[in-house]
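Below you'll find a set of structures to go through.
Read-outs throughout are calculated quantities, based only on the coordinates presented, and are distinct from any laboratory measurement. Quantities reported herein were computed from a predicted structural model and do not represent experimental measurements. Cβ atoms are built from the backbone, for glycine too; each structure is taken alone.
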Structure P
Amino acid sequence: MEIGTGLFTCQRRPDDDRSMSEIYEEMLELGRTIDDADLASAWVSEHHFESDGYLSATMPALGALAAVTETIEIGSCVALAPLYDPVRLAEDAATVDLLADGRLTLGVAIGSNPREFEAFGVPTDERVDRLTDATQLLRSAWSDGSISYESGFHDAAPGVTVTPKPDGEIPIMLGGGSKPAVRRAARIGDAWCAPSALSLEQLRTRVEDIRAVRENENIDGEFTIYVLQHGFVGDPTDDKAAAWERMRDGYLYLHRRYAEIFSGDSVSQLPAERRSELKDRAIYGTPEQVTEELERYRAALGDDVHFILRTYHPGIGTDAMCACIERLGQYVVPQLR
């Protein structure tokens, strides 16, 4: 079982007086800490036009992380594929992968915020087709020679060759929790990322579905299951309540902002029932307690799962997040490898 972390959203809370430059520097410091802690991966997220500066440019952020790390996998979780020019995305991703010496995983999804699609002039009813189209064009662009795939949404000139080429294959990870999204990932992706809203039983069902689709349709090649969940690794001498106290404000702020992003309405505070649900879902506590929770996932899904424990919670403090990452690497990871 591999363990990674993130997702860097680079949001500035209203009570945070730092500049955006300082918040991006925090991301790089956390990236270096993840690399030093011998974790498997670090990830960035994407949304647009948000007042708190939610990270919008995945490829520049990943390029910066590539420059300050040496061994970890870096990736987007996820890039909103329908909003991109896929040829330009192919160029940018190839560049990041070369900067990272082959460590990039490109995570993509269809997106779900209608205001983002409106701002980019992309019809929401084309989301699925544009994602599938982009996935095929990306693979063609990274292959030897010129682009051979004829896109239904991008009029690339005949004979166009994307350069430079990545040195190897860039894995494409697809997100989404619905049955169509999961089966689409099984058929056209190299990996699937499970959203944090899924229960362990729902995860098990979807993983079984993916494996059945690939076996029944004779789809060869490696396929990775990534699992997302929020959490925090507290001090070994502390208790579960202290870990929750440390992550709580950033975690609930993030989900309050998600509620605003996806509804388009102002949300002053999450309802008590929702806050309780989020607390119950998160994985936090002492290193031993976190390890026990992750063992449940390994027992249900298998040893080859890549778990992304979301320890980036805006505004809780760089030192606190670095210490959490270090404890994740020192105490938890050795028990799960």
Structure Q
Amino acid sequence: MLLMSKSDNINYEVEKNAEVVSQLNELVSATVDSTLMDPDDCWQPTDFLPDMAQPDALDQVKLLRERAAGIPDTIITSLVGNMITEEALPSYQTYFNMLEGVNEDGNLTSPKGWVRWTRAWTAEENRHGDLLNKYLYLSGRCDMRQVEQTIHRLIYNGFDPRSEKDPYQAIIYTSFQERATKISHVNTGKLADKAGDLVLGRICKQIAGDEARHEKAYKSFMTRIFEIDPNGAMLAFEKMMRKQIVMPAVLMGKGGPNPSIFDQFSAVTQKIGVYTGWDYARIIDHLVKLWNVETATGLNDVASKAQEYLAGLSARYERLAERMKVPDEINLAWLSQIKPI
């Protein structure tokens, strides 16, 4: 009897999953047309920023700075971290095109559904970092060189969601992350409104709206995978959650003068309620219910064990969230030490 090694088994699973994912090309292509926007119809960063071509441009900048001056440092820090995460798009697009079953031809101009998706999705996401970066630059609230160094280092370090090139795990990861990003932007926008900057509130909500559309798409892709291959989908979901979802910007400090900067940023978002342990637990609960994990039938023994693990997972994280301590105040190098005039 010939036994498969662990690596052989992983390779077999990835190849099998890639075949299923490649079957979704028509669905994904239709989703590009129905869910994503034509570039000519999209909002652009300049829609929310001072028009520097106008005679009153400096007056518009002054108003922006006056609004931004009243925003607490913690909210600015959260905004910076969100922006840095968005700015690492080169890594995200590269990663997605490396997945098995997505772009086997290595052709970035391919008309195939998955390749069309990676281009159109990235194009929409690209506006988010551009808008937040320009807002923060004009606000005078940040040491932009420190911010730019962090962006540079994050892209320099790369991106590893630990999905083993498995497209199932990758789609689960993006379903989770798009929802997490949406929550983070929504909550930052609410805090901006409360601080008196309604324009920033609108910016955050606009970005969150994009993330909501992207989240819906990725979840629909995974819903179809659960229909085609419930055993494989269940196992992939379990694997991804056992490793825990690592945030896209987790490597922003690796190799730099402050290697713990991501943990400090995360502590700030936890403290002010932008993204918390409770949110992590709720996202798990949402996905478990959406994909009918608890009620799935006809599973093999291994997938049934994965089902049992996933069914109780959100409750475990809720208990962890209850025990989490509120972190101390943290000031990161991203913040300007000079108050804007």
Value 17.2, calculated as mean count of other Cβ atoms within 10 Å over residues 142-149 from one of P, Q, is from structure Q
Across P, Q, mean count of other Cβ atoms within 10 Å over residues 46-53 reaches its greatest value in structure P
The value 8, 28, 34, 22, 7, 1, 0 for P(r) over Cα pairs in 10 Å bins from 0, in percent, for residues 70-269 alone, derived from one of P, Q, belongs to structure P
The value 17.9 for mean count of other Cβ atoms within 10 Å over residues 174-181, derived from one of P, Q, belongs to structure P
The value 27, 32, 22, 17, 3 for P(r) over Cα pairs in 10 Å bins from 0, in percent, for residues 158-205 alone, derived from one of P, Q, belongs to structure Q
Output -22000 (helix-only ellipticity at 222 nm (-39500 (n - 2.57) for each DSSP H run of 4 or more, over all residues; to 500), calculated) maps, among P, Q, to structure Q
Comparing P, Q on percent of Cα pairs over 29 Å apart, the highest sits with Q
Candidates P, Q; distance in nm of label points 7 Å out along Cα→Cβ at positions 118 and 134 computed = 2.0; producing structure is P
Output 24 (relative contact order in percent (Cα under 8 Å, 6 or more apart), calculated) maps, among P, Q, to structure Q
When P, Q are compared on FRET efficiency 1/(1 + (r/R0)^6) of positions 86 and 214 (r between Cβ atoms, R0 = 30 Å, to 0.05), the highest value belongs to Q
